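Novice: Just below sit the structures, each encoded as structure tokens.
Here, each number is a calculation from the coordinates, and none is a lab measurement. Since we're looking at a predicted model, the values are computed, not measured. Cβ atoms are built from the backbone, for glycine too; each structure is taken alone.
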Structure P
Amino acid sequence: MELFTNDKVYDVVFLIGGNLGDRLENLQRAESLLAEKMKLIKSSKLYETEAWGGNSEGNFLNKALLMQTNQNPEKVLDWSLQIEEKLERLRGRRWGNRTMDIDIIYFGDLIVNSDRLVIPHPELQNRKFVLEPLMDLMPGWKDPKSGLTIQDMYRVCKDTCEVWKLPDPTGKE
């Protein structure tokens, strides 16, 4: 297992999304606030997805981001939580409604298991709303735990929730 070092720049993959408030504005603000802390390399298309987990109502907007940092995973988690708070995320029921959720999916090839953080994200292989945006960014990436590519995980995912790719809201495509 690779150990973290500040001498290295890590590719960090996030999934950001929410189902409350101005969903698109919240996504854009979250992306912008993360980009103030880390270098944005690439972002996925925008997706609308059915709620997953049974504790929320209304569709989510989601997007994956590939960023780079030399900071440690705990610091990046702290930044993510601060941004969620700035965007008025209220923590209630697990998998409930939210203005913004920022999940760290990957942190380079690191495997992290702490009280605060598990990387790779433990549910990513079970969620089409995570895998579809990751297909935009890195379809051939090999998961450091399973050894499966994103494409392989998507192919065997049993999630039945609908995921819709949306047109670029800026009209650039």
Structure Q
Amino acid sequence: MSELNPYERFLDGRTPEVILGDTPAEIGRLLEAIGPEKETTPPAPGKWSAAEIVCHLADCELVFGFRLRQTLAEDAPTIQPFDQEKWAATYAGIPAQQALGVFRAMRGWNLRLIGKALPTAANRPVTHPERGTMTFMTIVETMAGHDINHLRQLERMAYETRVGGNAA
């Protein structure tokens, strides 16, 4: 696993662009399987509920979008890390479908940018203070691996909803 992309191990052989394009519909399918009555129930103490995961994905889409744009607009910028747990403190009461709507809109916007930027900008450098120097494409690959990581969590929750029990 690359330290530059902590989600590299989740990549499954599809191109990152295909993964990124498929994710919004996949989230919608999984939320439907989980159901609105279970979307705010965490699978275990200290874990995020399905709604919180989708809120996190919407927040991350905002962050990734800014990082992609900063990488294209500046020469070798340094991007800002963020504390996902502090951001998650604001998620209570946000319906999963509202977060999914935000995610879908931003993902569409980011996919448009990625489609226009690649392959020309693939190797544009950017530095993450905790991970080191990476590229525009590393950000795109990180987005895809991050999607798969959280889709797997939602899949476990959907499975547990079908069979009953605990998704932890």
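Novice: Output the label of whichever structure in P, Q has the greatest value of distance in nm of label points 7 Å out along Cα→Cβ at positions 17 and 41.
Specialist: When distance in nm of label points 7 Å out along Cα→Cβ at positions 17 and 41 is calculated for P, Q, structure Q comes out on top.
Novice: Hey, helix-only ellipticity at 222 nm (-39500 (n - 2.57) for each DSSP H run of 4 or more, over all residues; to 500) derived from one of P, Q reads -8000; which structure?
Specialist: Corresponding structure: P.
Novice: Same structure again: For distance in nm of label points 7 Å out along Cα→Cβ at positions 113 and 129, the calculated result is 2.1, so let me know which of P, Q that is. It would help to have the intermediate numbers written out before the result.
Specialist: Details: P: 2.7; Q: 2.1.
Answer by label: Q.
Novice: Once distance in nm of label points 7 Å out along Cα→Cβ at positions 9 and 137 is calculated for all of P, Q, which comes out largest?
Specialist: Going through P, Q one by one, distance in nm of label points 7 Å out along Cα→Cβ at positions 9 and 137 peaks for structure Q.
Novice: Here is a further query. As an exercise: relative contact order in percent (Cα under 8 Å, 6 or more apart), calculated from one structure in P, Q, equals 40. Which structure is it?
Specialist: It was calculated from structure Q.
Novice: Ranked by mean projected area of the Cα convex hull in nm², for residues 105-152 alone, which of P, Q sits at the highest value?
Specialist: Q
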